[in-house]
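Colleague: So, here's a batch of structures to check.
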Structure 1
Amino acid sequence: MEKTSCFIKFAASFLIAGYSLFLSPMLYGQSNAAIDKLVEKYSKEKGLDKNLVKSIILISSGGDANAKSQSGAAGLMQLEQSVVNNLGIKNPFDPEENIRGGCAYLKMLMDQFNDVEKMLAAFNAGPTLVQKYDGVPPIPETQKFVRDVIKTRTSLNERSIESNVYGVWSGIAKYTKYVSSPVLPGSIVGQTQPFDIVINPLGANVSLRIANVQLGDPSLYKTVVEKNKLYVEYSGPNPYATPIPNTTAIQNMSYVLDLRFVDGNLLGDFIVKVVTKVHFNIPELNLPDSNAEIDYTMSLNLKKK
């Protein structure tokens, strides 16, 4: 019994500590301004739609230059090793090499197929399969990739609301509330930490990134964007969810981001609630299901980078 109790306490503490620590990667939030410049440069050089290239990056890697798939696809545009070798790319994790090579490959595919959907399908699954089926092959992953890229490009092409809140912001976050269940010792209310966020227009919506991670699916946002204000509500899967060994877990997050632009600063609150429900897949211990929750508010004071 003592062993079981200790295991449950450890698991609950792991969950809460893990979701508290998701804030620490904010220290490493990166600007995507440099990536935008590279997309602009190489899409123009190859005669490509820059928003199509941006969409491929968003869908393929979420803007993570260090992303690597199980198949070995690497970098922002998730270039397969065969493409990397054929194009002579030395470091696919270097944003400029990756985007330059990716745009060159897209240009080759567009010249070959002269069709956006076929080009995207070939970029994802290879040109041989597209030639075989004379179109998007019946591969669910590839079909979803094509749909998602086109949908994202459409959103990027839609007219966006002009707002002072767009950009890369960095500053200080101060905890004004922190409640956890089970309760952890100590309190961080009143403490501060660095905070970075990237806010970009996405059609009539916005894209939010912290620590180079999309802050939930933008299609689930309830958003109000004005010239000097941004208000976003989100409720859905936790984008920072961490796999927990030997469990089946439901990990959700809800938040409100309420910001206003005042005298060149971005001020406001970030109100977050994370709920995790865990079923332990360890029959010999006969452990009951466990729940963990954190509820906190951060007061933000940010300046544009």
Structure 2
Amino acid sequence: GIIITNTAPVFNVIYGDGSQPSVMRYNGARVRLCFQASPSEHFYMHNVAIMQQSSGTNAVAGTETALTFPGGAVSKLVQKGTTEWTAWADFPLDRQANYLVRFERKHDVSYILGGAVTWTYESATPPMSYINGNPDDRLVLLKEIEVAYPAQGIYRSGIFDTSLASPTYRQINWSQKENIPDGDIDIRVRTGSLPDLSDAVAWLPLGYFQSNIGNTIAALSGGRYVQYEVKFSAASPYNTTAILRDVTIDWEATPGLVDLVSGFARGPDYGIIQAEVNGQLFTKGVEVEMEIFKDGPFGTNQVAGVMEVRPLNTGR
């Protein structure tokens, strides 16, 4: 077996978003770590753990979680020039927080300072690690941190202008790809009269709409500006998430006459449409209902149809 000498453990410091140097970029519900040995030396490690940092090498109470290697081993020989991953562990990571990765070692401090694989940060004012209790500006052996999807995430849309002083809202619906029970999407909506929604009323509903069709929002106050919020939920093992494709908020528009100019082009395997309303290109996808009349030798010819005009590759 692996014999660990009585040496102080190594603590690597993983800084959250907003700290310098920042390493964490994502939240996650599970985590695993990758360690890399130097090209010339094996490395023995033992009792790996991750925890949220309180200060220095002190952990926030109740956050320390032991990590094992595949098969449940608590010790690992990392062969020279290779990497080893720990097994996945349930450990929620908040990208705003700082974390400590601790491991015990067989090697003395001369190996850590001279032979181990380390990474430095060009502006490492905060310690990157603690070796023998002393702060150091290098990450030691820790090559990667991988996180699974978080249990829950929130996306809030931009603010949309209906151009109406007091619109009558009807429904909110959306298209999605859900991987139930591993992924779920729920949505709610709010309105206000100010462009920044600083006067916004309470979200409708107070919870979230859980079905993606038939969601009535007639009770929503008639604010000119509207915004929606999406709650993404995932379940263990947090490997997949639902996908939101589009959201449609329906309100009664004011009838009016416009000058619609459109052009069509068709190839063997593609079609292109360009349309302008009152000389302006579409900025959002719209549904157009048209009736065309033309006088002919045997009377007036009439054709009606509905088409959806949605700008492609514009993000609109």
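Colleague: Looking just at Rg/Rh (Cα atoms, Kirkwood Rh), which of the labels 1, 2 belongs to the structure with the highest value?
Modeller: Comparing 1, 2, the top value of Rg/Rh (Cα atoms, Kirkwood Rh) belongs to 2.
Colleague: Sticking with this one: If you work out mean count of other Cβ atoms within 10 Å over residues 42-49 for 1, 2, which one comes out largest?
Modeller: Once mean count of other Cβ atoms within 10 Å over residues 42-49 is worked out for each structure, 2 has the highest.
Colleague: Upon calculation of FRET efficiency 1/(1 + (r/R0)^6) of positions 154 and 178 (r between Cβ atoms, R0 = 30 Å, to 0.05) from the atomic coordinates, which of the structures 1, 2 produces 0.95?
Modeller: So the calculation was done on 2.
Colleague: Check the numbers for mean count of other Cβ atoms within 10 Å over residues 50-57 across 1, 2 and tell me which is largest.
Modeller: 1
Colleague: Could I ask something else about it? Which structure, out of 1, 2, was helix-only ellipticity at 222 nm (-39500 (n - 2.57) for each DSSP H run of 4 or more, over all residues; to 500) calculated from, if the result is -500?
Modeller: It must be structure 2, since only it matches.
Throughout, read-outs are computed from the coordinates displayed, never taken from laboratory work. As the structure is a prediction and not an experimental result, all values here were calculated from the model. Cβ atoms are built from the backbone, for glycine too; each structure is taken alone.
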